[in-house]
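Any read-out appearing in this document is the output of simple, stated calculations on the displayed coordinates, not a laboratory observation. Just so you know, these numbers come straight off a predicted model, no measurement behind them. Cβ atoms are built from the backbone, for glycine too; each structure is taken alone.
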Structure 1
Amino acid sequence: MRKPALLIILFTLLVVSILSSLLVGNFPFSLLIKDFETFWTVLEILRLPRTLLALLTGGMLGLTGAVLQGYLRNPLADAGIIGISSAASFGAVLALSFGISPFLTSFCGVIGTFTLMFFLYVISLKKSDILTLILIGLSFNSLFSALTALTLNLSKNPYKNLEIMFWLLGSFDQQPLENILFTLPFLGVGVVLLWIQRPLLDALSLGEEMAATLGYSLRRSTQMIIVGIALCIGPLTAMGGTIGFVGLIVPHILRHFLKVKPSDLLLPSALGGAFLCLVADIVVRLLPTHTEIKIGVITALLGAPFFLFLILKKKGSSHDSF
């Protein structure tokens, strides 16, 4: 399939999913249209922030997943592999355990992300090879996950722990619009930093040595990619919790429809990730359950079998890259 055709399809699906997200919920649309004031209140306070957060989170997860898979030349990579999600979650959980306001909770998640980003940046000054970055990222991922668990263990409030555990499962609900708008400057800078690395992703598909021969600085690019991913993922994870597998699934699926260079997958992956998160959020609203199922549960149920399939497929292949 040609890239323009795929982009048109993805954009159309995204528009439909956005409109559906704004209209679907506990308040039937047929009742809301009879009272415009109530409709606008529901739209502004409940559905618009939720839709916007799902759109941004899915888009950033898809984009960063495509960047990391191209950069690491590994279809099993996503933002969690370098610990970004775990660091943001730890910062937010620490804030939640002390009862800090939602706005400051998001800010603490950003601080957690920037803390990890600082350590990765310092390490990348000495170690710039890709394998070392993966191993260090996995170590930090385990460390921040352990710190999150330790925070929950030390908490004396079981009700607060239950609230935090539900938050960690991922949700786009109950976030005010101003908190979401607060993330936009971070996301904008992050997207720019990742977008300008597109030529490097294509060069790396030929190997690190070839990329170096073409004049690319792997160390400098590693630092920019780390900063870009942290800016894109950290603030959103601090609000919506950990939502896994989106950055893994979307680029891999689109790669089968679009046989192009790694750089050409960035925009389709962002659109596809946004669409997937919006659809998942609509599904959890429509499911007839006593309590609303968390987004992270839905994406994990879809992503875990897919991840297992990728591992088995990769194990049966003699190639280390795609």
Structure 2
Amino acid sequence: MSFSGKSLLRIQDLDIDKVMLLFDKARALKAEFKRSKTFGRKLHLSLESQQKLLAMVFLEPSTRTRMSFQAAAARLGFRVVSFDCSSASSMEKGENEIDTLKNVSALLPDLMVVRYGESKQVGDLLPKLNCPVINAGSGMDEHPSQALLDAFTMLEAKGSLVGQRLLMVGDIRHSRVAHSNLRLLGPLGVQLGICGPSELLPPLEGEWKNVERFEDLQSGISWCQILMGLRIQKERHLAAGSGRDLVSYQGQFRIEPSHLSKWTQNGIILHPGPVIRGVEFAEEILHDPRSLVIEQVTNGLFVRAALYSLILGLEV
């Protein structure tokens, strides 16, 4: 059941025992922060923590995920070096992603956090690097730490995940968050449903074959206890040469206060961010007392700090 020295590249790298161990650690860190406005203080002050080097390599743009991983590392007292595609002179000069990763790995970090696109070459390289790697998002396929913080938020709010019904609304087909949540939440006992334009939904086959599919948004919301909005992945559509008219999407699938007027008061509303106000959610939805969108961001800090400590075998 040990995490120590292991990469987290996909949800399948975890079993249920590891997930629960991670949640226990995240819960303890959160409780410590509530008591003392800090966490991992013992580790932060130790020589062991100060000697740990974390390398962050973001080959696709990121704000929230990158800052969350950075904040978790800072709270634990790690040293951080980072590579960001938006300001990388080496890539402007023509260096490819594989060479970039090999060069960062040659700096001998204790742990790497990597975000990348659809490159199979990068995916094949990561398990061969000389340190553990956390996947911070890979194309349309996986975003393991986001799914973990989503599940942790659900568990905190609901007390148990078994038998809960989650409806994901939006661009499911192109969403790495949707794929990772499917792979994590099913084994944890959550029933999944999807709703959105047909061209943005995956076919109900393979790993999606047992998922409920709703063409009508109100019917889907009435079915679920947990509601998750997902943004329209315009950058993926452009790459694929396709697109979706946002006006028609908003008219049919934007979540409005009227959809929630008779919804369970014990329901929770989630979104992995960034929320495009007026597209996935009407403005008022983010102010609904059932919205835990900001709590997800906070929980991401504790879940990612827990990942660091378990992978590096550190007591915090």
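Per-structure values
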quantity: Test item: helix-only ellipticity at 222 nm (-39500 (n - 2.57) for each DSSP H run of 4 or more, over all residues; to 500) calculated as -12000, pick one of 1, 2; calculated: 2
quantity: Entry that produces 2, 10, 21, 25, 22, 14, 6, 1, 0 once P(r) over Cα pairs in 5 Å bins from 0, in percent, for residues 167-302 alone is calculated, selected from 1, 2; calculated: 2
quantity: Among 1, 2, which structure scores highest (criterion: distance in nm of label points 7 Å out along Cα→Cβ at positions 271 and 287); calculated: 1
quantity: Relative contact order in percent (Cα under 8 Å, 6 or more apart) derived as 33 - corresponding label from 1, 2; calculated: 1
